[in-house]
Structure I
Amino acid sequence: MKFDLYAELASQTACPTSGPLPAGLASGFVDGCTAWSTRGGTERNDARQCYMRRAQGQNLRLPSRLQLDPPFDRLPDNSWLAFEVAFTLETPWYSKDDRPFHVLDNPVRKDRVFGVPYLPAASWKGLLRWACRMQAGLHDYLEQHNGTLDRWQDPAWIVHLFGNEKGETEDFQQGALVFYPTWFNKIGFEVINPHSRRTRAGTQPIYYEVVPAGTEGTLHLLSAPLPGAAPRDKVKPEEAIEPLLKAIEALLTTYGISAKRTAGWGTASVRQWKAWRNGHEPVEAETLADFESKVKPWVTPTGARDG
């Protein structure tokens with residue numbers, strides 16, 4: 001046994017064909033495949049195929065004992081609202097991993113400890129802020145200002161939910177929303193094969209590691225405004241929550257949550273909406289219209305004071 005990882009990888013006599021999953025997609029198995037691919041020649045393609053056969057179709061669920069799902073059934077304050085949106089991918093989801101050394105050119109983003117594909121909380125915040133801006137008229141604004149965001153001002157309800165933009169130094173404030181990562185349990189592969197304009201034949205296939213269509217995911221979202229935040233921001237709770245829910249549906253079903261969204265990747269269908277509030281039974285619905293009718297009493301002035 002060698003105690004130097006790189007010496008161990010260099011001494012391999014074959015590409016590894018097994019390894020514990022999903023952890024092996026973060027280190028160990030993937031390291032062996034990647035090191036083998038650097039030998040050039042047929043070894044590069046052999047390593048790719050070995051990795052793809054091992055990763056594809058496996059169940060990559062995180063152990064339930066980790067208890068990473070937020071405990072929305074124990075909210076401490078009556079003004080807090082928690083939402084859970086269960087969805088199914090209609091098209092592949094892709095976000096490039098930040099791992100610098102990988103057997104594939106375009107690996108999907110994975111947790112660096114567990115090896116499970118995931119959409120980070122920060123990405124949800126950026127995507128949903130943009131979807132809310134579209135609800136607030138950003139599309140028309142861009143058309144009128146040559147596609148630039150110069151002098152665009154977020155309406156009060158967006159600042160209330162998301163806070164100021166990163167880098168803001170004046171009147172800085174924290175948003176009411178708290179985001180959580182979304183974990184996926186499957187990996188698949190897509191191939192883009194550029195064609196020569198002269199011969200019209202394929203040149204070099206480009207592999208994308210993706211979360212395939214049909215995979216289920218869940219968005220967890222908590223609205224936890226600071227005491228007095230709504231009056232300070234001159235925002236009524238219903239003025240923020242109602243467009244937020246519409247933006248979530250538009251983001252998932254129309255815009256998509258993936259890189260390469262312009263190619264149609266990352267769209268999804270919503271299976272179920274669910275919400276929690278302290279002192280009340282959870283509400284759930286399959287359609288947004290039904291869900292809004294059940295949540296609306298919680299955010300109107302009369303309903304907000306109940307409980």
Structure II
Amino acid sequence: MANIFLSHAWKDLAIAQDLEARLRAKGHQIRLPVGTAAAGNWRAKYTKALSTADVLVVVITEAALASKNVVGEIGAGRVLEELRGTLLLPVLAGEMDIPDFLSDIYCFRLKGPDDTERLVEELEKAIGDNVNLSPRIFISHRHRDEPIVAALAALLEQAFYVERNDLRCTSVQPYMLTPGERTSELLRSEIARAELVIGVLSPDTSESNYVLCELGASWGRDVPTFPVLVRGATYADVPSPLSERHSMSLENEENCLQLVDYVASKTSLRRREGTIGKVAQQAKALAVAAQAERATVSGR
């Protein structure tokens with residue numbers, strides 16, 4: 001399902017809340033809840049939410065056209081459409097004319113309060129037809145660490161509702177690349193759009209140009225990046241400039257559980273209810289896997 005940023009004027013809060021509820025019911029994630037009061041640097045939080053969204057839905061009314069924030073978000077959406085394929089879906093409320101600056105973009109219409117369900121069905125189809133969903137979490141790792149990464153993916157599956165497109169893990173099914181895809185271009189794009197990059201670091205990570213490039217790309221694009229240590233790796237094995245960031249060893253069961261909390265705070269994945277025992281069991285399995293001795297099979 002898609003990550004959606006919903007832009008609207010404050011006067012159109014009721015319309016936006018109705019759209020939000022119906023889009024959530026379809027399984028989509030809303031990057032910032034409608035009407036949220038973002039504490040701290042709210043502008044930075046709105047910018048981050050918009051820049052990592054797959055879809056920008058904009059409620060267009062006279063109030064919206066008079067709002068500098070809404071107009072600015074539309075402008076940002078047009079740039080993001082070119083840079084990273086963000087899908088811009090303007091929704092015209094009532095019978096108002098299409099604004100000149102949106103005349104080249106297909107606009108949807110909301111004819112009245114009883115028309116929302118039909119509108120959401122149209123938006124749903126447009127999203128399904130046009131959005132190339134990027135993973136919420138990108139796991140960078142050496143392929144020789146596949147057993148550890150498989151255990152990490154299993155932990156995330158126990159703790160969260162995870163769909164196939166939510167993770168990119170190039171050595172673990174079903175999160176591998178599709179045959180025929182252009183690897184370097186796709187991975188670069190997915191890293192830029194990910195909500196979180198987890199770097200699985202072992203004592204021999206420095207031998208992998210792929211992992212170093214992936215982590216360098218995530219740092220360069222200011223994507224939240226969390227290094228985790230396995231197979232006896234220490235802070236000395238964390239490549240610069242990520243060495244400035246906190247990292248933890250997955251060889252410790254408690255750290256594995258803390259990682260779940262960190263993922264919950266940094267991504268839009270929904271946590272599963274009533275799975276504490278299963279999550280604890282999988283955290284223990286991950287800690288055991290992370291202690292494995294260095295693999296003898298050559299890998300990426």
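Can you spot which of I, II the value 16.6 was calculated from, given it is mean projected area of the Cα convex hull in nm²? For mean projected area of the Cα convex hull in nm², the value 16.6 is produced by structure II. Computing relative contact order in percent (Cα under 8 Å, 6 or more apart) across structures I, II gives 24 for structure I.
For which of I, II does Cα extents along the principal axes in Å, for residues 157-212 alone, calculated from the coordinates, equal 59, 32, 18? Only one of I, II returns 59, 32, 18 for Cα extents along the principal axes in Å, for residues 157-212 alone, namely I. Assign the value -9000, calculated as helix-only ellipticity at 222 nm (-39500 (n - 2.57) for each DSSP H run of 4 or more, over all residues; to 500), to the correct structure from I, II. This figure was derived from I. Taking FRET efficiency 1/(1 + (r/R0)^6) of positions 45 and 245 (r between Cβ atoms, R0 = 30 Å, to 0.05) as the measure, the highest value among I, II is held by II.
Quick note: the coordinates plus some simple rules give every number you see, no bench work behind them. What you see is a predicted model; the values in this text were computed from it and never measured. Cβ atoms are built from the backbone, for glycine too; each structure is taken alone.
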